[in-house]
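Dropping the structures in below, format is structure tokens.
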Structure P
Amino acid sequence: MNAHAPTLRRDAFNRLVLTDADGREHAGVVAVRAFPIGAPEEGISLLDVDGHELAWIERLADCPAPQRELIAAALQQREFMPVLRRLKSVSSFATPSTWQVDTDRGPTSFVLKGEEDIRRLSADLLIVNDAHGVQYLIRDLGAMDRASRKLLDRFL
């Protein structure tokens, strides 16, 4: 988005509102990352309530600060993917099993239904889906403590 691009603001209902180049307002705009893990600050689409693209943002850093902050807040609101930092324990090495973990949002527990719910995106990048559909991100498997890696290896 640049000086001639659409503008963003929040309305009285805290919805994101995009005013397009023709002056039309679109309330309830949703920000969506094209590459949420591989390139989270690049390729962001602003969609209307029907899912139609209203604007494309190549790089979030290129947006003016007020709009960048609105978009970043909208993305955070939409995306909930805690970073799994440590595995404290698992109830069993057979699935389903209950995992006790530490995340960037604090300690929690969840149920892993099956080994197929652990997806390796690269050598050190994994996504773990719990029984309720919450996704936990492991950004750097090699940086996790040895005990966590040992527990996780039993499921990979």
Structure Q
Amino acid sequence: MFVETALLQSTLIAGFAFTLIWAAVSDIFSRKITNTTSLACAALGLVYAVTAGEAVYHLLIAALVLTLGFAAFAKGWLGGGDAKILAACALWMGPGAILTFLFFTAAAGGGLALLWLFEGRMRHALARGGLNVDLAATRELPYGVAIAVGGLCAVATPGIF
């Protein structure tokens, strides 16, 4: 019985990693994280929480993060897809790992913002040098990448899962 549960949880974690990578790639190329991706991540997280015996706490954390994410969306600080995938990840983390996840996500977001700032300056420098560079590219930060990095780092942290 224990082996079956461990195998199921490992399979769910692999699915979690896949949905996060998919969300990041989608956010990079289209600036959209689909509802299907967020729902798949949340569904896998719910099954994981049930197998861990902590579904209620995981759901409460996810509801809190979703509420705060939508507040950030209303202020224009976060995209709607980002808020949903963030809540889906929170469903995975529960109370024991949520702070670790948020720390890794914030750190990755800061690094991404610095990289994005540098990317914009490089694009303009190349255009001034005569190279054909698409200056009309969106300046929206694909924060789904930071969320994916945060989730993957949290899963890889010993003792979290």
Read-out relative contact order in percent (Cα under 8 Å, 6 or more apart), computed value 28, structure in P, Q: Q
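Where is FRET efficiency 1/(1 + (r/R0)^6) of positions 13 and 85 (r between Cβ atoms, R0 = 25 Å, to 0.05) largest, in which of P, Q? Display every interim value, and only then the final one.
Numbers: P: 0.10; Q: 0.95.
Biggest value here belongs to Q.
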Which structure, out of P, Q, was helix-only ellipticity at 222 nm (-39500 (n - 2.57) for each DSSP H run of 4 or more, over all residues; to 500) calculated from, if the result is -4500? P
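Taking Cα Rg over 2.2 N^0.38 Å as the quantity of interest, name the structure among P, Q where it is greatest.
Once Cα Rg over 2.2 N^0.38 Å is tallied for P, Q, the winner is P.
Given 4.3 as the derived value for distance in nm of label points 7 Å out along Cα→Cβ at positions 45 and 93, which of the supplied structures P, Q does it correspond to?
Label of the originating structure: P.
Values quoted throughout were computed directly from the atomic coordinates according to the rules given, and no laboratory measurement underlies them. Not measured: the values here are computed from a predicted model. Cβ atoms are built from the backbone, for glycine too; each structure is taken alone.
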